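Okay, got some structures for you below.
FYI, it's all coordinate maths here, none of it is from the lab. Just so it is clear, the model here is predicted, and its values are computed rather than measured. Cβ atoms are built from the backbone, for glycine too; each structure is taken alone.
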Structure P
Amino acid sequence: MILKELDIKNKDSLEYAHATFYGQEYSEALMVKERPVVVISPGGGYAYTSDRESEIIALQFLAKGYHAVVVRYSCHPAVYPTALLEFAAAVKEVRTHAAEWHVDTERLFVLGFSAGAHLVASFCSFWEKPFLSDALGCDKELLRPNGQVLCYPVITSGEHAHQGSFHSLLGDAYEEKKEELSMETQVNDSVPRTFVWHTFEDGSVPVQNSLLYVNALVEHGIHAEYHLFEHGGHGLGLGDRRTLSPSGKEDIPVVRPWIDLVHTWMGSV
């Protein structure tokens, strides 16, 4: 396995901000020469990035034949668009080094959990905007995602909002920018095909977040796959003992198929 630390900082980044590339070793003995890559955005309400939704998730995708990147973006007190610029910088790094790292440039997927999924959805709506490519000094094509995966996502700043995420993300600009960052209103033709999953019983980020977003995708004719699992709360990770918190509430067998469903949706390696 290849491990590379990626510099994704911008002028407003906090000291810890970085990304880690987990790569498969290239081998002439293997038929697969270029591998898809998954760029992962952990959740944490924009207050931290969860250990239960980072390296352990990357390792599952490595085992399925992908490269993976975990983005440890700046959280509160850093505010928008700091984390978005960092996530975009990670994608830029992967595309810039695609030949060297044997990345399949037509299969670059971005995946996020909870508030990290809000970051991913923001990136997928804004990747073509000049403010990102200008800040990173690159052509917008280097930022292009081929698909996104949203796991129990924070989406709306409206009635069903996870208010804590938006307050942490926007700080003093909360009232000014909250509608702009309500992602069901920002779906456009640049958003790639999308996979979404949520649980009916999520008491922290209501399932209406996913429903609003999927409805917006349908209205724009963007291909989507959506799974609503009946049981399980928020922040489930893999849904088994490998991603349990001290509360022990995340061992939910019904949601465990999500990662295999995503693998099938992405297409086998």
Structure Q
Amino acid sequence: MPPGNDLRVSLIQAATHWHDAKANRVMFGDLVRPLAGMTDLVVLPETFTSGFTNDTLSNAETMDGVTVRWMGALASEVNAVVTGSLVIRDGDRFVNRLVWMSPDETFVFYDKRHLFRMANEHERYVGGDARLVVELNGWRICPMVCYDLRFPVFMRNNMRSDLGRMDYDVILFVANWPAPRRGPWRTLLRARAIENLCYSVGVNRVGTDGNGLVYAGDSAAIDFTGEALLDLDDRAQVATTPLSASALNAHRERFPAWRDADTFKLLD
């Protein structure tokens, strides 16, 4: 069944402290706690404990480390899912891992598949091999990380005969996307929503990181026609918007472009 109720989504756009996980936990905790009872899903940026770093050894945590436990406590406190990515050591490898933390402190995760070679991310991290779709209040959500945004084949939405509905209703991106490339960020968030007949949500950071890269924010929530429900500027801010289930269902009913989509099989 398609979603029946609206979904409240909160975008947390902030200037991540460079290589200071404790300071970031304090900052993001202070930003999120006032949302208790007012949201269903809280979205933090990519690598929200460190900034986008290739210094994996110093910044990596494990899945039983402080930040994952902190995410569980925070999700429980505000009674909402909390998600964002962080640098994780998984055995002898490092991954840029998005953690999807539920209020009952259980979680699933997605490892960033497309690694940003222009910053040598592919030399220090291992990419994931499978996408994740999670359910929340009747909604199906597909979370991705930053550079994934440029690769539409991997995230193509399809009608699922076993579900009797499309595979997901929201495509979600957490990012550290620098200001010089803000044009593609803004354009591709809209393209992904339009082509996949879904809502698109992107959360970026602001400020300047330890590598001197400037971030313009531009976090946004986009509807299935490419129109912005939220379109943030370059200031640190928290914004919440409802995603309308009835509007999404009506659009898919009157404009079923999925019926004419090309079929293909994704190869690794």
For mean count of other Cβ atoms within 10 Å over residues 47-54, the calculated result is 20.0, so let me know which of P, Q that is.
P
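Out of P, Q, choose the structure whose coordinates give helix-only ellipticity at 222 nm (-39500 (n - 2.57) for each DSSP H run of 4 or more, over all residues; to 500) equal to -6500 when calculated. Please list the in-between numbers first.
On the way: P: -8500; Q: -6500.
Comparing all candidates, it corresponds to Q.
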A value of 17 was derived for relative contact order in percent (Cα under 8 Å, 6 or more apart); which structure in P, Q was it taken from?
P
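Thinking only about percent of Cα pairs over 14 Å apart, for residues 63-110 alone, which of P, Q has the largest value?
Details: P: 55; Q: 44.
Max of percent of Cα pairs over 14 Å apart, for residues 63-110 alone: P.
Compare distance in nm of label points 7 Å out along Cα→Cβ at positions 71 and 255 across structures P, Q and report the one with the greatest value.
Largest calculated value belongs to Q.
Given a value of 26, 15, 10 for semi-axes √(5λ) of the Cα gyration tensor in Å, for residues 79-174 alone, calculated from one of P, Q, which structure does it belong to? Numbers along the way, then the final one.
Values: P: 26, 15, 10; Q: 24, 18, 10.
For semi-axes √(5λ) of the Cα gyration tensor in Å, for residues 79-174 alone, the value 26, 15, 10 is produced by structure P.
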